[in-house]
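Rule-based calculations on the coordinates, nothing more; no lab input. The shown structure was predicted, so the numbers you read here are calculated from the model rather than taken from an experiment. Cβ atoms are built from the backbone, for glycine too; each structure is taken alone.
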Structure P
Amino acid sequence: MKASEVMADLRRRFPNEPEYLQAVEEVVTSIEDVYNEYPSFEAENLIERLCIPDRIFSFRVSWVDDKGKVHNNMGYRIQHNNAIGPYKGGIRFHASVNQSILKFLAFEQTFKNSLTTLPMGGGKGGSDFSPRGKSDMEIMRFCQAFIAELWRQIGPDTDVPAGDIGVGGREVGYMFGYYKKMAREFTGTFTGKGLDFGGSLIRPEATGYGNCYFLLNMLATRGIDIKGKKVAVSGSGNVATYTTRKLTELGAKVVSMSDSGGSIIKPEGFSEEQLDYIFELKNYYRGRISEVAEKYPDVQYLPGERPWKHVKCDIAMPSATQNELDGDDAQALLDNGVIAVSEGANMPSTPEAIKKFLAAKILYAPGKAANAGGVAVSGLEMAQNSQKLSWSAEEVDDKLKSIMKNIHEQCEKYGKEEGSDFINYVKGANVAGFMKVARAMMAQGVL
């Protein structure tokens, strides 16, 4: 297999899907040498089968707003690969959603889920519907219309959706409720459910906490203590806010956050009171990050800006969305002395940024490894649902720490460069995730 030939063919077949092509190129270039050690992979054209989704569902979602006006959005579900378990991955509601973005997310999810060692395949779904500015009733009607089209394609042993950008506990509750009505069954078909109807403790916190646990393992390889370190975080949703809570608990100083309107920075670190206000503002009142600067004069607001060029930090944790950190941002971070980057979002760094981080040999953790905590606890929620059990927060958190440590060990095993202490976490995560899926696919024949 030649990665360049694989990518040339995929670009010809899917020319208008840049995010998908970007995600695939990162993986196939990382695994090329390992793949070619197994002639049987090429004999069964495994790479092409792995890159192209098993199936794609697309559909119109028609819903009625509070004034009686009918709106139409696109809905999608990408079932990418189920070689190691039922399709598993979130649903995203955001105006930017299209097939390319969901194909990249489903592709990434396949390897992320493999890294957790839990029996979950990869999938992703969503719609170009935006919940922002909509009433609860409008969101409920949209969620019900979305599931009315999708419910036959999902199930506890088939495809288990969860939340993502724009889809939190409220939206998952509405979708699960309508699925339960249509399927006439109460099963663990969704994760991220409310605690009163099958949800798991630590699930809302899991992606942010898991990223911090992976970061700790990564820092330990160089004997670095996180206490007192300045951390730049982007985003202010579920992942980012729980990341900041865990960082503060660990003794680090959070110096930035952001949303789609801009960033806030405080070079000496936000106070606990300020971080609590951000948490309440974004998770309960769905306010704008600019309101923090309005309330606290010592916080600076940068409209339309990402934080990376504007504040010095020891560690960067991009936790907003894909391709939010480019080559110039990466250079600014390196010039300011960053020692580690750990991704809370899916593919937040562009290829140019990743090249700079790897060339500088800093600690760099790609999202498929560092942000796997969310889907890991989703897998634990599935296990609790199957057993009709509910584990304590301490039990789930301990299992999450163990899973993130195991993911780090796999990345270290496959990513450590010969004759060097440097760990290429990009290669390590891609090879480790790929090998498990590849072995399962080969064992099950050409499907």
Structure Q
Amino acid sequence: MQFTGRAEEAETQPCSALPDDPFSEAPVSPAAFIARMEQLGPWLPDDPALPPVGLAVSGGGDSLCLAWLARHWRKNLLAFVVDHGLRAESAEEARLTVQRLTAMGVPARLLTLTTLTKGPGIAERARQARYAVLARACREAGCLDLLLGHQADDQVETIRMRQEAGSGPEGLAGMGWVTALPDVRLVRPLLSVSRQALRNTLRQAGLTWVDDPSNQDTRAERVRIRYSLQVQDTRHTLWQTGVKAGAARMQQDAERAAFLARQVTLRPEGWACLGPDLPEPEILSALIRCVGGLIYPPSPAAVARLQAARQEATLAGVQLVCGQAGWFLVREVAAMAAPIPAQTGARWDNRFELWLPSAVSAEGLSIAPGGLGLERKDRGGWTARFCATLPALWREDRRVAVPHLGWCAEEGLKHARFLFQPPVSVTGSGVYGLPETRGEQHHT
């Protein structure tokens, strides 16, 4: 496959503005895309001296169209192309995608995954690995925002999958237009555009893309759902389900945020202080996800049982503990991550990020749980059980610092710090509805 046509030439060709129907097949106009981006701001000025806006580009029709449209919106962009290494052709496809992006005037950086292996749960493992490497690349490049190519068909497929899994209103909201993670905003500007419209946009611009054969493999749940929706066209019904659930979710998120501000304290040590009473299961679930460093919440049924029992227990790698000051959620030591080399920027247990003084020698230094053995006077009034879950620095097999307690055995580590950064916030971090753009009477 070769790059054909130039984006500059495509600008002069007529494109229909995006209609109200998210499943229209009409090509997308750059003007309509720019109007959508105005809704999803604020954005840094389009200045090469400032950090670029990131793009996640697989090379498929959705993400490549996203790049083509974004190139009309601004110049200061940086595309990230992830080679997952699961197919023999993936390296060549990634290289070709970088070439296509460069040809359309979008700088691109190739990211290669080397740890993925085929087997059970590969789709979810690949997804998590891809997001992890993209988040790291955004941090390194200073990108505050990362644009994703999810579109309307992806959205209704997600909603149907969650319906079949028995998801509640939160899940039925589908993907948000914006999702705020600790150090990057995920933005999905194409959520109300059909898969076919994006491919028609590329065809009109004279561009070709990569088709991943795994998207036709019916062993995957999403692919089976995709085919079922083609036979029974319930896409509009599912779309409206998502719109209604999204509005309800944002209202619910606001109410929960108010409750959390009044009743719960989320501490920098990674603990949640719940007070004398346990919150409702939905809030308890969000707190467990946060304290455990989880991407997804635990089973709703399991959380409901935990809340109703009101006894100390462990769920999803998090302990529910009752103390003199009330209920607490703390990490389960046995579920914490294995030790990793200590260096500034290292992320451990999917929750803590390390900062080390520049003069510190990282030779033989690792991050691991604090463990037991700290004297009472060094625990800052906290129990040994809690302090065992703190991130600590170890040199070889000797604990040398527990920064949250201000304890250190090496003077150079006195100013080392761990920042608590769970992957998903407790309160709602997504935008599921959009304001009208000035002069525009439809979403897209």
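Some observations on this one:
- Among P, Q, which structure scores highest (criterion: mean count of other Cβ atoms within 10 Å over residues 90-97): P
- Which of P, Q yields -15000 [helix-only ellipticity at 222 nm (-39500 (n - 2.57) for each DSSP H run of 4 or more, over all residues; to 500), calculated]: P
- When mean count of other Cβ atoms within 10 Å over residues 74-81 is calculated for each of structures P, Q, structure P gives the greatest result.
- Structure (P, Q) behind the derived value 1.06 of Cα Rg over 2.2 N^0.38 Å: Q
- When distance in nm of label points 7 Å out along Cα→Cβ at positions 146 and 298 is calculated for each of the structures P, Q, the largest result comes from P.
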